[in-house]
Structure 1
């Protein structure tokens, strides 16, 4: 069996199918890991969501910010914006089934045999691996229960510093934002949830989350969605999958092999 990790699909179903053809994906024997952000931007978010869900145990996906955005819209806590491509999901006959399935996804996945860890954005420098699992479960347990709407209603970016003393919604908000939005640290201990774009375009002083000293997860091989063009920043144990302009698969093994497909190859 071969496992492939795939970057943000963002509703581009045809590109996903083309990539799976290129890697010769066999649903009987292979497994796919997705970095989240399965939906939005591309024209076929509904098809992507149905496809990944129907793969059952042959697919693992962690939650990204776009999945949480979709859930918040579905509950009336946010409004769609120009350029969103989520209406096909929101109007689908199986909408409730798909959204319920999303609410039962995790924020982190680890395979000890493969020795790889999957997240959407990253893991804060202050968290150990066991803490990351525990904190993820704190949010997942709320998101999967009947009171999940309260979590969606309280989505904000007001807490940028982690503290074990955080309680209530401030604690859960930080955990959610860390797993789905973090890219940079402004300074040790303070995450930046707002900066976007390539690392070369950032203000002085911002550091990629994985480059801070004393990070407690340096022993992990971490796969995540690359929204900031980190791909050229080679760093041990860090495997960003490009999220802009193409779709990339990482064949997991002792020596991971990257396979990319550009949007221009769809013709």
Structure 2
């Protein structure tokens, strides 16, 4: 599976998150603004010198960005020891989305809807699972769309940061809406799902750690992608987003497998080594 973000996506996220115009970056780097615009549009591959110069100007780690832009870096496949996780793929205007069914001992929670409520429901039915909750990483429609259809079949709690409630296209009844505090736990069979607040991509973003499954795993939504991060919405959350990534997600144990809402799974150790946003340049 290809990366969610390539060089142009990463550079644009870093630039807009810091409120910089192309002209300002051009002045800082000494590169022509026209060349920067072409690079941000993906019109051509950057040179190694351009990657180094742009990374320094935007506070990105140059070596990881070089590996992504010029070396074709991809994370290693998900370890086979990860069990109890079913991936559901959805599509919104040709854009692939991933949701997950986490299950144990006949019980399950959904991590996002994958914009594919029908497949989520079919997966539960085929596997004979009883749904006990829906855990939303954030309120964007590609991650929460179809929530109403799911709740028509299963009257279960919906977990979402309160600050993201206004982002929902359809809000569940108040009696089912739960805004969890940081560290709240949700039992799924013998598993424990632990809520971890990670604002930045959205004001109320939450990641979900799963304990008791062998390999430690964490569902990160759009907080982090393999080799990148989601876009800060609004851009003023960019520094908060970086703090959530660096001080919360990347502080998890290094073997932890990270399941994002788009693109391939990755691990803490790979992101420390290969994510341009993982630390100071």
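A short reminder: the numbers here are calculations on the coordinates, not readings from a lab. Bear in mind that the values here come from a model prediction, so they are computed numbers and not experimental data. Cβ atoms are built from the backbone, for glycine too; each structure is taken alone.
Could you tell me which structure in 1, 2 was used to calculate semi-axes √(5λ) of the Cα gyration tensor in Å as 34, 19, 16? All intermediate terms of the calculation are to be shown ahead of the outcome.
Numbers: 1: 26, 23, 18; 2: 34, 19, 16.
Of the structures listed, the value fits 2.
Out of 1, 2, which one gives 3.3 for distance in nm of label points 7 Å out along Cα→Cβ at positions 76 and 92 as computed from the coordinates? Write down the numbers at each step before the final one.
Numbers: 1: 2.3; 2: 3.3.
Label of the source structure: 2.
Between structures 1, 2, where is relative contact order in percent (Cα under 8 Å, 6 or more apart) highest? Don't jump to the answer; show the numbers that get you there.
Values: 1: 22; 2: 19.
Result for relative contact order in percent (Cα under 8 Å, 6 or more apart) over 1, 2: largest is 1.
2.1 is what came out when distance in nm of label points 7 Å out along Cα→Cβ at positions 140 and 180 was calculated for one structure; which of 1, 2 is it? Write down the numbers at each step before the final one.
Working: 1: 1.5; 2: 2.1.
This figure was derived from 2.
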